[in-house]
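Enquirer: Got some structures for you, see below.
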Structure 1
Amino acid sequence: MSSHIYAFLSGFGYNHPLHPAFTHLPVGLTIGSFIFIAIAYFLRRPLYFQSAKHCIVLALLATIPTAIAGYFDWQYFYAGSLLFPVKMKLGLALALVLLLFVVVFESTRRKKVTFFLLLLHLLCLLLVIGIGYFGGELVFGKKLNVIQTTDKTVTDTKSVIAGANFFEKKCSFCHVTDSIDTKVGPGLEGLFDREKMPVSGWPVSAEGLRRQLKSPYNQMPSFENLTEEKIESLTSYLRSL
């Protein structure tokens, strides 16, 4: 279903993810609500409390289209992979929605602003910051998500994401991808920019990586039953580092 939506939008010249455009609504409204309630509390301006109420209700409502757009982006651009930033965003977003419900409930039953309400708004603000941080990590943190418009690029991107997901589950216990430092095994940053594999000294190539996985050098565990599809996706991911 998601592919049809993006194909339709592409016909109008829109070739970008949907979720970032929607995030401005709950994020901006949550920030605005905190500013208004802070003014109401510290400057004793009760009318600003009403503005904070309106903003927080709208922020809660805005989470619905934002979450839907996020789901479609996740399926289309990330192949539904549960990467660490995705898990963190999901957890923080769920916490934010629940907290927004609490804030709306408490705001409607209270006639004046209290420190407790101010604290709840502050927690909402912190959750928004956390969601934004991991959103940035998802887009920029591991060089995974250069979104382009051709079907081939989308396919390649999905392969990289699938490889990253496999790496996180099977390889990240022993290897890091953001440096060349040794964890248990060697760091793999810029692996395909090197001439030789670390430790084994085999030439760096897709075939060399396949050999290392199927018949590993030294003490690395064997992945002899790994499918070609997974090897190709892992290769795509390591090439992207």
Structure 2
Amino acid sequence: MTATFRKLAEQVVARHDDHLLDYGPDKQADRVVAALQRLNRIVDLTPAIGTDIDLAGFGKVPAQYASGNDSYFLLSDASEQLGWFHPRACKWAEKRFAWAVQEQRRIDEERGDGRLGWECLTGHVDLELHLCVDDPQAKPDAGGRRWSDSGDWLISTDRIPDLLASSPWGKEFMDNSMDAFRHAAREIFGDKLKQSPVIGPDGQPTGSNAYDLFEPQLPKDEALRRARRGPALDDEEGLS
């Protein structure tokens, strides 16, 4: 796998060649390879060749690796497809990874056996690139230049809903997906929702329960099609 990791690392570094910071291309590629090797020790990575990942109709990105039921793609590919300023997308990944570390620590402490777990830490994988990108919205540095630090990440496909909801297409994605979320909530949490009464403004039960709040407006198959339609509307298919 080392040769495969090196090939991807060199491709990623070449993509960001104009923005490399602190290290030259060879050192940056070494850092990417090391990050991939660390991930491969936790999950079994298989190169994905000729496979595209659909971003719910908002674009497609090439899969880089497969692992179990999920695949991994480059955040830079997704940010390009979504028209998302890449340093902003990286800030999203950094924040989500920080939350994952906190959750992993909580799980490890509750388990209480002294072991370090990884189950929360494989959805957002920092490739350890150091980049500098011009950013008109950033505060100027001492020399007057406005820039943001950046990098690149591998993102697991199970993080796509959160990625899209946080992207510039977040509102459109949420509008498209709301009925699909309602169906999923009923399927996953049905019994718990039925046991959760709805409390009115006066502090008294309304007679309904949380299950009623998640009543879909579309049949499941239409809801799933709507969730994948992207920014285009298609009234003829009844998806409006």
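Every number in this text was worked out from the coordinates using simple rules, so none of it is lab data. Please read these numbers as outputs of a predicted model, since none were measured by experiment. Cβ atoms are built from the backbone, for glycine too; each structure is taken alone.
Enquirer: Comparing mean projected area of the Cα convex hull in nm² across 1, 2, which structure shows the greatest value? Let's see the in-between values first.
Expert: Values: 1: 16.2; 2: 18.7.
Structure 2 comes out on top.
Enquirer: If volume of the Cα convex hull per residue in Å³, for residues 37-124 alone computes to 88, which of 1, 2 did it come from?
Expert: Derived from 1, not from the others.
Enquirer: Going by distance in nm of label points 7 Å out along Cα→Cβ at positions 13 and 157, which of structures 1, 2 comes out largest?
Expert: Values: 1: 2.0; 2: 3.0.
Once distance in nm of label points 7 Å out along Cα→Cβ at positions 13 and 157 is worked out for each structure, 2 has the highest.
Enquirer: Of structures 1, 2, which gives 5.3 when distance in nm of label points 7 Å out along Cα→Cβ at positions 45 and 205 is computed from the coordinates?
Expert: 2
Enquirer: From which structure (1, 2) was helix-only ellipticity at 222 nm (-39500 (n - 2.57) for each DSSP H run of 4 or more, over all residues; to 500) calculated, if the value obtained is -22000?
Expert: Numbers: 1: -22000; 2: -14500.
The correct label is 1.
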